[in-house]
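Pasting the structures in now, so scroll down.
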Structure 1
Amino acid sequence: MNRKIKLRGALRAYLLWPIFLTVLLLCMDLNLYVIDKRAALIATGFTLIYFFMSIAIYQSKNSKIATELVRYAMDYGQVQKKLLKELHLPYAILDLEGRMQWGNDEFMDIIQEKAAARRAISNIFPEITMDVLPKMESDEELNLIFRGHNYKAVLRKVIAPDFDEDSGLETHDTEGAWNDSNALIAIYLYDRTEIISLKKENKEQKLITGLLYIDNYEEALESIDEVRRSLLTALVDRKINKYMQNIEAIIKKLEKDKYIFVFQQKHLPVLQSSKFSILEEVRGVNIGNEMSVTISMGLGVNADSYMNSYEYARAAIDLALGRGGDQVVIKDRDKISYYGGKSITVEKNTRVKARVKAHAFREFIEAKDKIVIMGHKIGDVDSFGAAIGVYRMAKTYNKKAHIVINEITSSLRPMMSKFIGNNDYEEDMFIKNDRALEMVDANTMLVVVDVNRISYLECRELLNYTKTIVVFDHHRQTKEAIESATLSYVEPYASSTSEMIAEIMQYIGGNLKLKSIEADALYAGIMIDTNNFLTKAGVRTFEAAAFLRRSGADVTRIRKCFRSDIADYKIKAEAVSNTEIYQNHYAITVCASSDVDSPMILGAQVANELLNITDIKASFVLTDYNDKIYISARSIDEVNVQIIMEKLGGGGHLSVAGTQLEGTTIPEAIIQIKSTLDTMNLEGEL
């Protein structure tokens, strides 16, 4: 059917402008009538001629112009279609069922299977299912891997107005909804293969800064004949340099036992997959030395600059050393990863560090008016004993001191009863959180004992109320360490914090004299954390115990404080009798918490008891208390329970560790323990 084409809009107005100008000429004629009528009549005649000629020209050219416009539009449409068909960007049209209706040359060159795509685009790209097809106005983006290329696919729902105008189909067009009868889906493919390849190459070529320290250089050399010392040093140095050559690293010795190195990030996955075999290689060097050489490494990854990478490496090596050495710590911005740490921490025979820390601590005490001492939540005997030791040092220099304790457990009650109501001590010796927050000011020093994790503190808010913070702890550090500490003395080799405090007291000066009940508290802390000197008891442990004995500690008096009542004893016996032996070497049991004042202490005692069973390498005791699952983990020397507990969000030492699980049940927690053991056993970490 032929339709008469009419010009409309701006184009029609543009063609009619000569006719519109007739109005202006008529206005001129009116003015001429005022001046000269004869001249006005002549002008009017010409105006009318001009008007009729304009109309005639418009009428005669109208159809020709319209025809030219149609021809131009058709030519333009053909050009547009050709450009779209030959567009370098792969582009295709799908229906709402995911069937390809049309694709340009670039798209067809990629898929090469037009028939399969017409049946369903998912035949070509399995990732494009009905679920990912856009239902609303927003685009859907997904990554595709096809024939070795990486594509970013953008799916966009488009509407063709009046697409089915003559089809007779009923359409629904409501506000905010799609008129699906007129809808199609456009798909664009962006080839990101080269970009991804360049990004990967760029990432792999980034330099990682690392620091490598020999943990026990002096101690290892002292354990061998003087003639062989140079040979041991050369062998260790050769192992380290050969390992670095394998990853094309540049390594430089800073000191006799310290190295700095840089290598490309592409080698890091290889090192991680081998669990940093250099730890085992160096530990295996033996030419008659009684003590194995161990090393620690800190790596700074994905830093913004080389300076930041070095700072990451420094933080990582400090964390590795703070955790006892013989391990690798990787700091990837805020993420911390640990490798190794299987060997028993080597005890340092020298007390130089303890003396230096004691002198620094004395200066802080002398500079402050008040000392507030705080341990961890649900305090144990070690944290209490250490707090008592710090309290005595503060009183030696005539400073006001307070110990923050909120919950008095049954294990602490016998020892605390000796201080509460004692005329030798102030009534406000022990305070709670609210009182501590009131009295802390700018001239107060906060001393944290037996904990270095912020979430475990008795009152974490105190960290924000004072600038002078001192930390004494024997647990391995984690990424949750108290970074704002002015003085930090964290030694994982120590058996207990009470041992560390007993050493510091011998160097603090001021004619310090311990009272017998204070010596009891410190001695009890060492006893409990070493399981009566069976776990982690070294030479310095017994030296500290000897100092406390000379200061008036009485073993019999201490033993009476920690006797169990018959109810607790029955609960322990029941837990032991219900123990499950997993994989022939791991004891797992549940300790009841009802009608028990200190269920976590009881759980720890059960864990220690289970180690007396033949072939048991580690024990795990679970306690449900205050909507949390507390896990006490113990071992003798074959398994590092600290690494196991870290994977469950906790920490501790190689032989003594624990964690707290929230939002779970006892059966689920047992499954987590077993799953962790299975995974670590499979990966060779046990």
Structure 2
Amino acid sequence: MKINQLKNYFGALGILAASFSVNAQQLPKKYIDPANMDLNVKPGDDFYEYASGTWVKNNPVPAKETRWGSFNELRDFNVNAVKSLVEAAAANKTAPAGSVTKRVGDFYAAAMDSLTIEKLGYTPIKADLEKIKQINNLQGVLDKITYMRTNGLGGGLYGFGVGQDRKNVTKYMVNISQGGTTLGDRDYYLKEDSRSVKIREAYDTYMTTLFHLIGYSEAVAKQKAKTVFDIEKSLAEAQMSRLEMRDPYKTYNKLTVSEFNKITPNINWTSTLSKLKVAGQDTVLVNSPAFFKSLNSLLSTVSVADWKTYLEWNVIKGAANNLSSPFVKASFAFTQAQTGQKIQTPRWQRMSSLTDAVLGDLLGQLYVAKYFKPEAKARMDEMIVNLRKAFEIRIKNLEWMSDETKQKALAKLNAFRPKVGYTTKWRNYDGLVINRATYFQNLRNAAAWSYNENISQLGKPIDRERFGMTPPTVNAYYSPTLNEIVFPAGILQFPFFDPKADDAINYGGIGAVIGHEMSHGFDDTGSQYDKDGNLKNWWTDADRAKFTAKTKELEKQFNAYTVVDTIHVNGKLTMGENIGDLGGLNAAYTAFKMTKQGQSNDKIDGFTPDQRFFLSWAQVWRGNILPETAAQLIKTDTHSPGPYRTIGAPVNMDAWYEAFDVKPGDKLYKKPEDRIRIW
């Protein structure tokens, strides 16, 4: 799990859905329950099946989900916890105006007012669609895009925002990035495999349906869908691939505004920045100048009429999920085609999650007041100290790294800033208007407020207190530019963590997550940032070459894993996360061996401490996933699938072989000299 600048998330730890009750808060009787395992399977043949086989058989994906596992169970607990908070806030008739409870309650109440939403149909976007019809030249098209971006309607053509300058992280800069497409990956526009073709067909149906719903005839709707697709395909052809985008140097292009104007003569960035409310900036960061060169050509060759259709589509698709049920159903049908999800997630769950996404620092205050335990933070703080010690020991003992580079690595490790639970500086959303009667306008107001707040950071000191995830989130992340590891309150629960559990459980769970985030500072991309967060080489050439050779071995290991049919894990795309798992589990094991339990052989529920450590790791990743979703995530997710996260790191650790008596001849066995040792 990793984050690069607070708005760019990589990675997820699951999805959830169980009922919220007093029993849900009771601890499980056994942290490692043999009833969930398949003890007929040798751990050395299939550790995933051995550790979780019975659980996997007994827990199919619920109809309203696309996957189901430990992450999902915990997220389900949290989404129900959030539901109880937002419903209580909405029912509170005496909350003072402007209070956290009042604003959260009004937002959720408006979101759940489906009668009003149904009556309105697509009225909330009619005025914007009418304005698009009045456009009569290319500048009008470009002006509409800036208007949409600053007024809570999303954008189009390119990405835009303010973030840290990766080579001078004490400064905020304007970041402008490739964009303009709808499908989850550029390959879906360009490849001819059956899955890509099927998704394109579903996309065509989706566009045609929505254009028809706003009043166009079936024939005109079909033509408009083709127009949009042709434009987006041209944009996709100009985009860098996901793999190319992982190179922090390739995507770092600092240009003066006048230099950028020369690349895109059809866009005057001096006036465009002004319309985007940005003043006093003479340079910008552009992740793909080649994309903008191609975009400039498209602006000349595509007619104004076709660009207007493209703008219409951007307004409609951005609003569809928040309009009346015909629009919502069409959106879900498109989701189904991509993920295989059987039925739509209930409205209360979607709106609870939306409240968290839109008003995270308000809802978060209610969440931590009720669900975050101070003893959890105290234990986490202690474990982070131990993991840092363990990582230090491991760096000092590396055989492949020179002392010169080790000193720089240790300096970076010591500079890590951990953040646990929730921010110390809540955003209060000053100026954001939320009305109990206007759901769509609330969303638009919130998007405009977020845009303005992001732009307002220019010229200010870097905000180091903000969390890039909301408190109920079941996840964690590392930010290379802030050099921080962050653990929201939501993940500090079983199966990752329980203050009352034995050390093997906590170190195999949240300990490995802590180690994983630390390892991101030293993965194939994170290792290119120094202790201050700057994109700057701190390695000797020889050490970097040795590191790269080791990562190639890991890439080869994961490339060999088959996910669905002939689809394999992409070892290059998942490299950072695989290094995170390997380094994290090793560091967690080293830290675990410093504890009293780690140094003993006392069994609990029939398992040794080391066995419990690895089984705790394994049960975090157990789960089922729909084949359509699995195929989609292989293209778009930087994480390997759960079964391969379960085994990918342990098969490279001597301790796992000893714990489960794995021998030559066992299917997962790797010779000691073939085991990959990086951090």
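What follows is calculated from the coordinates using simple rules that are stated; it is not laboratory data. Remember, it's a predicted structure, so these values are computed and weren't measured experimentally. Cβ atoms are built from the backbone, for glycine too; each structure is taken alone.
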Revision key, fill the gap. For mean projected area of the Cα convex hull in nm², structure among 1, 2 ranking highest is 1
**Study point:** Parent structure of the calculated result 22.6, given that mean count of other Cβ atoms within 10 Å over residues 46-53 is the read-out and 1, 2 the choices
**Key:** 2
Check your understanding: So mean count of other Cβ atoms within 10 Å over residues 198-205, computed for just one structure, reads 10.9; which one of 1, 2 is that?
Key -> 1
**Study point:** Per relative contact order in percent (Cα under 8 Å, 6 or more apart), the highest-valued of structures 1, 2
**Key:** 2
Study note, to complete from the structure: Structures 1, 2 compared on FRET efficiency 1/(1 + (r/R0)^6) of positions 318 and 606 (r between Cβ atoms, R0 = 35 Å, to 0.05): the greatest is 1
Study note, to complete from the structure: Note: semi-axes √(5λ) of the Cα gyration tensor in Å, for residues 262-389 alone at 40, 29, 16, derived from one of structures 1, 2, originates from structure 2
Study note, to complete from the structure: Candidates 1, 2; distance in nm of label points 7 Å out along Cα→Cβ at positions 486 and 526 computed = 1.4; producing structure is 2
Check your understanding: Here helix-only ellipticity at 222 nm (-39500 (n - 2.57) for each DSSP H run of 4 or more, over all residues; to 500) was calculated and came to -16000; which of the structures 1, 2 was it taken from?
Key -> 2
